[in-house]
1. For the read-out FRET efficiency 1/(1 + (r/R0)^6) of positions 36 and 108 (r between Cβ atoms, R0 = 30 Å, to 0.05), a value of 1.00 was computed from one structure; give its label from I, II.
2. To which of I, II does the computed value 14.6, 53 (Rg and Dmax of the Cα atoms in Å) belong?
3. Work out the source of -15000 here, i.e. which of I, II gives that when helix-only ellipticity at 222 nm (-39500 (n - 2.57) for each DSSP H run of 4 or more, over all residues; to 500) is computed.
4. Which of I, II yields 36 for relative contact order in percent (Cα under 8 Å, 6 or more apart), as computed?
5. Out of I, II, which has the highest value for FRET efficiency 1/(1 + (r/R0)^6) of positions 20 and 116 (r between Cβ atoms, R0 = 41 Å, to 0.05)?
6. Output the label of whichever structure in I, II has the greatest value of distance in nm of label points 7 Å out along Cα→Cβ at positions 76 and 100.
7. Which structure, out of I, II, was distance in nm of label points 7 Å out along Cα→Cβ at positions 12 and 28 derived from, given a value of 1.9?
Structure I
Amino acid sequence: MVDTRTKIIDLDEMRERLLAPAPPRVLVIGHCDPVVYTHVARLRELAAEYGPLAVCITSPVDPLLPARARAELAAALDCTDFVTIADQAGTAILTSIPGLTVIDETHDDLRRREALMTLVRERQKA
């Protein structure tokens, strides 16, 4: 059994891997706070279209889970090759890599989180 936490790499290593000519050549930026089924479906959809995915975990203003926990959940997915955690400056370093396809899921992630929170609130009222 493979420890998927080894897929979590620091920003410098992620940059080096994305500069290499071999996959992954797609960077998905997202909060994944928390990872829900719609995240998994979206990442699998992107992997089917683009191939191996590199994922950059960012943080919303008021995260529900620590970034490391969210990175571990993203790394556990079979469609992700590498995961890193970055702030705005780190994300800017990665997105400036020439020839890289960047897919920013942060706004959709906020909608996914709000949908989950709404569902939880509704169920608590029942």
Structure II
Amino acid sequence: MAQIGTLGDIVFSVSQNTVKTFEGLKIDSKTNYAKHTRHNKKPLLEFQYNDTDTASFSVYWSAYLGVNPKKMQDKIDKYRKKGKILTLVIGGKKYGTKWVIVSHSKDYTRFDGNGNLLIAKSSISIEEYPER
């Protein structure tokens, strides 16, 4: 099994029987400045603070690739609702410090004849959770 990374205890990996990967990881960092206006001049900027980083990515879950989409989406929702603090590790490298899931958008793509979810997509947004 080739482990790509983790978000908490959610493992992104590829093996002969299972594919659990993500795509489109985007991390945004923002610094906030106050603007002091001046007569007939450009405003002066004053550094205020660095905002918390945010990140987003998508995960495709498929029963055809050895994953239970409903179970994985329920796990992500559980973490979001409980405010579980997570670490993001990709390729053995830690990204940011700690994160919380702030939104989870679920797309249900395919069901079988009994109504079981076969293919789904999760769009996950996380935000940095700084230490006090």
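Read-outs throughout are calculated quantities, based only on the coordinates presented, and are distinct from any laboratory measurement. Since the structure is predicted, the reported quantities are computational estimates derived from the model, not experimental observations. Cβ atoms are built from the backbone, for glycine too; each structure is taken alone.
1. Values: I: 1.00; II: 0.05.
Label of the source structure: I.
2. Values: I: 14.6, 53; II: 19.3, 70.
Answer by label: I.
3. Numbers: I: -15000; II: -3500.
Source structure: I.
4. Working: I: 36; II: 24.
Computing relative contact order in percent (Cα under 8 Å, 6 or more apart) on every structure in I, II gives 36 only for I.
5. Numbers: I: 0.70; II: 1.00.
Biggest value here belongs to II.
6. Working: I: 2.6; II: 1.9.
With respect to distance in nm of label points 7 Å out along Cα→Cβ at positions 76 and 100, the highest-scoring structure among I, II is I.
7. Numbers: I: 2.8; II: 1.9.
Value 1.9 for distance in nm of label points 7 Å out along Cα→Cβ at positions 12 and 28 corresponds to II out of I, II.
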